[in-house]
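Participant: In what follows, structures are represented as structure tokens.
Values in this text are rule-based calculations from the coordinates and carry no lab data. Note that the structure is predicted; figures quoted are calculated from it, not measured. Cβ atoms are built from the backbone, for glycine too; each structure is taken alone.
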Structure P
């Protein structure tokens, strides 16, 4: 580590001001602190958002589920409100990392970091969520812009994410056994306007799969998903899995997600 100043604002106004003047926001710390230890990040000011009570919490607003940015994974997983409104989201949260990660990691931190193999971005994209910030509201389709890149501007903080309720949804992932990040994760959501399918772990960031969406909008069955050819050239390969293997996983996880959504 190295010298830096540590601030813990008690209000959103104070947090936004600190972030807007160069402070690096600290949510759950699951990425930032590890990066600082490895000297991959060296912020001069760290702004801990843990003291801002308004940034945490879960509530139903009509046909939308609003989850505060500082809500821990464990809280989302155990929430009866989430389990009732969008069960797939609660289950996704319960499968992130291990118990320690779920106790500290936050929804906003995961979404803002946009790790190319993170679970939450697939839910945000597939459920057509809206990211609320200190400056505006950003649609999911406009938010994720590539590896560790989002539409957030310098000093802009996520305050909450609103998830529209859907007819059916399910998330399936094939985990890398050491990190528990998905080699491939597929979130399928059937909405009133069609099906949205988001894939994580396959490349430079989360993305929607149009072929699966079109097929499942026409017929929401595992067989329909199985009939879609997954292009391996659009996926990444590494020491954990080849692009071809990941392509097969996309198909298999999509089929299993649809079967699960159907009950």
Structure Q
């Protein structure tokens, strides 16, 4: 243990240094492109202008409040799709009639861009949060159903036969055998569905304005209307950062834990 700690700290420092150097290189290229291109600030803002906008937006609470509102909408809409999509996908994988009825519908709606749901939801729900949640749910639900169905179908049939031999039937078979065996692949499908939900939310917030609170998608839209490119670029960076942080903190660690627990990768001694 005494020999591993300095090595671990050294690896963390090297990794951090590489990330900082990579970010610094991008900022330098960005600034050089601004200087050499001779573009107007209305078209191509500098890194300093974007950083200034982000600082002021955080200081007055606009960006913090909008980010929190967006995350709440994302979590709620995505949770609805998870609670519906995973059970529906598992049922479609085990019952032919249900798969024949819903399977084709899932394949068709999965290819439908989430922004296509916006006009429909505006007619149904108006400029409300329910319209945004509906778009988020529809944007991620079908992908989750399809990925869950595929995950369950990849379970070796030997597992189910062995469980039935030992007396497992009905709900017990689903809870103790089918779902745990498919869980690592289901998590991978949930990660993909999370990305679809995130994109759907941005599409919804750009076109749906509610009185409950602004989201970062609406800030992006208002920046375009005011021709404030520093705001547009700054919000784009915030959107990318939230998606990156969510994947690294939640899904990557969850996948590693499940893969170690299920024996897909070898745990270090």
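Participant: Among P, Q, considering only relative contact order in percent (Cα under 8 Å, 6 or more apart), which has the greatest calculated value?
Facilitator: Largest calculated value belongs to Q.
Participant: Match the computed value 2.6 of distance in nm of label points 7 Å out along Cα→Cβ at positions 22 and 54 to one of the structures P, Q, and report its label.
Facilitator: P
Participant: Can I ask one more? Given a value of -0.37, -0.70 for log10 I(q)/I(0) by the Debye sum over Cα atoms at q = 0.07, 0.10 Å⁻¹, calculated from one of P, Q, which structure does it belong to?
Facilitator: Source structure: Q.
Participant: Here is a further query. Which one of P, Q has helix-only ellipticity at 222 nm (-39500 (n - 2.57) for each DSSP H run of 4 or more, over all residues; to 500), as calculated from the coordinates, equal to -26000?
Facilitator: Computing helix-only ellipticity at 222 nm (-39500 (n - 2.57) for each DSSP H run of 4 or more, over all residues; to 500) on every structure in P, Q gives -26000 only for Q.
Participant: When distance in nm of label points 7 Å out along Cα→Cβ at positions 78 and 150 is calculated for each of the structures P, Q, which structure yields the highest value?
Facilitator: Largest calculated value belongs to P.
Participant: If you don't mind, another one. Taking 2, 11, 21, 24, 21, 14, 6, 2, 0 as the value of P(r) over Cα pairs in 5 Å bins from 0, in percent, for residues 86-221 alone derived from one of the structures shown (P, Q), identify that structure.
Facilitator: The read-out comes from structure P.
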